[in-house]
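So, here's a batch of structures to check.
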Structure P
Amino acid sequence: MKHKILIVSANYYRNISKNLVYDAKLTLDKSKVKYDKTDVPGVFEIPVVIAKNIEKYAGFIALGCVIKGKTPHFNFISSTTIEAIMNLSVESKKPIGNGILTCLNIEQANDRSNPKGTKRKGREAAKAMLSILGF
């Protein structure tokens, strides 16, 4: 069974996203799954791009990072985006691997996105999505 996946990467924190994408692609390559990748400015745009492409792909991987600042903006962006992604997944019955980091500082983000680290959230998001597809 052939599946095509769309990786949607938010580039607000470019180096963090680059690491997440690298690890997700490595995981998909090992599974021999075909994929495309598209970039968006920030995590808030990820659900819109997934919604626009929901019929074209078997699954999605959402990658990006939100870092807490001094205002409640972090809470609004994080919760709204995660809820929208979950709603899209449930309504479409298609898996969306959630690799959106919600961190208190850049050190946490670097730790969770590092392909050589122990957290490896890009890989985890890809593996979660693949497991729903039966890989």
Structure Q
Amino acid sequence: MARILLIDDDDSLRAMLGIFLARAGHTVIQAHDGQEGLELFPATAADLVITDMMMPKKDGLAVLRALRDNQPPVKIIAISGGGRPHEEHPLVTARQLGAVRVLAKPFSCDVLKALINEVVPNGPMEAVGR
């Protein structure tokens, strides 16, 4: 399965997603904001980053900007609460900055699982060929 760096400042959501992803067989590294996520990233060997957009210190857009030129490239799923996406919505900007998928909160774990399977269908084995 995949190595996932999960970045979200909502402790309860991050913990719940971490448990769900671990039970699905993924290795999950958790960070409580973008700054911590970027500090942890080099040591994670992550196949996928799932990041919230609205966080203190460094937000999801800062994470996307910092990781979009990473070599080898890392796939990023951006998540965010709020209303319907419009031109200035963080999820729209996240797509423009290279997020491979975006997901509006609230979402079901089944939807997230399906997105992960699309983005990293073969888990770490695909990462070897990146």
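Quick notes on this one:
- When distance in nm of label points 7 Å out along Cα→Cβ at positions 19 and 99 is computed across structures P, Q, the figure 2.5 traces back to Q.
- A value of -15500 for helix-only ellipticity at 222 nm (-39500 (n - 2.57) for each DSSP H run of 4 or more, over all residues; to 500), calculated from one of P, Q, originates in structure P.
- Structures P, Q were compared on relative contact order in percent (Cα under 8 Å, 6 or more apart), and the highest value belongs to P.
- Ranked by distance in nm of label points 7 Å out along Cα→Cβ at positions 43 and 91, structures P, Q are topped by Q, which has the highest value.
- If mean count of other Cβ atoms within 10 Å over residues 59-66 is computed and equals 28.1, the structure in P, Q: P
- Taking Rg/Rh (Cα atoms, Kirkwood Rh), for residues 67-114 alone as the criterion, the highest value among P, Q goes to P.
Where a number appears in this text, it was derived from the coordinates with a stated rule and is not lab data. Computed from a predicted structure; not experimentally measured. Cβ atoms are built from the backbone, for glycine too; each structure is taken alone.
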